[in-house]
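Structures incoming, each one as structure tokens.
Where a number appears in this text, it was derived from the coordinates with a stated rule and is not lab data. Predicted, not measured: the structure shown is a model, and the values here were computed from it. Cβ atoms are built from the backbone, for glycine too; each structure is taken alone.
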Structure 1
């Protein structure tokens, strides 16, 4: 028996709708004679990242903590972090086109992301404000993916039950969490996934 199409889509921001250029942190590290990869490794240490995406500290406080862990004098470390953070990513045009087509087909789309309090400003900067029917931010909910309550709140925001909601993310752990919460989880690997997602949502090419 063929499954009925999903009635709504939830989609992640970082790694799906927004892409980051790895050359940016690499250039900053080279300029400041930092070990390769240290900016990302430090920022994404769970003890720093978790409070930032759970709304317990601000984005500015998170970056300050990152700077304190770099092997540089205080002012230079702060400058290095500020230089890195000037780049706010770029929009994946294939992912955005999918979002627009799904909405045009009458199916609601929510942006569901682990994010800091900088999210709304970033959406404005990237021209993404207004591109989604709902924005579900971990820092605003104070609940981060893959917590079951995050998925429940995300479905509520679209007014669609979990089994009819397609959740698109690039993180295997998040996808497993979405499936455990009865959503249709799909791991994004790039534009080649678009035809399948269109079919899953019954959205014409």
Structure 2
């Protein structure tokens, strides 16, 4: 049997890495961070234990990469869903709803992710985080920013703050209120994106109003 080509080996490595990331999301969402071991992740992914250490320096870095993958995949699906659009205001609304939706749908996973970012190990730069940043920067550009390098970090900070507020143990803020605040800041009409049922807190935001 002839040896595999470099391209085949690269594809096999990519698939192995993807399975590890997916297994991490599933297990941490099911069991929590502390109860999930690297051996559990390797077993769920159908991979050798040594592959985890080959791709990731530790469990915290693996989790951040896994959650960033979930975030950029969810965001991409929201931006690309039908009807397709290049309207920057609609794209920004979809982005906000996609990230807030993850806080609602995956509270344990997202709370664990936020705790890891705030830990001493800090923020992990990885291909998944870079893909998420690329998508969000594209949204900011489509919205009409003339300074993406300044406005992208602000959007990222606001989204992280909203997720933190939605998941704060003992004193969570309602997702509808957080959505209304973000929509008001960016002058987005409530009906854009995927509005939750009912009227926005305080009534419908005025068309074309952009907060200072």
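Looking at FRET efficiency 1/(1 + (r/R0)^6) of positions 80 and 104 (r between Cβ atoms, R0 = 25 Å, to 0.05), point out which structure of 1, 2 has the largest value. Result for FRET efficiency 1/(1 + (r/R0)^6) of positions 80 and 104 (r between Cβ atoms, R0 = 25 Å, to 0.05) over 1, 2: largest is 2. In terms of mean projected area of the Cα convex hull in nm², the structure with the greatest value among 1, 2 is 2. Structures compared: 1, 2; top value of relative contact order in percent (Cα under 8 Å, 6 or more apart), i.e. the largest, recorded for 1.
Given -13500 as the derived value for helix-only ellipticity at 222 nm (-39500 (n - 2.57) for each DSSP H run of 4 or more, over all residues; to 500), which of the supplied structures 1, 2 does it correspond to? Label of the originating structure: 1.
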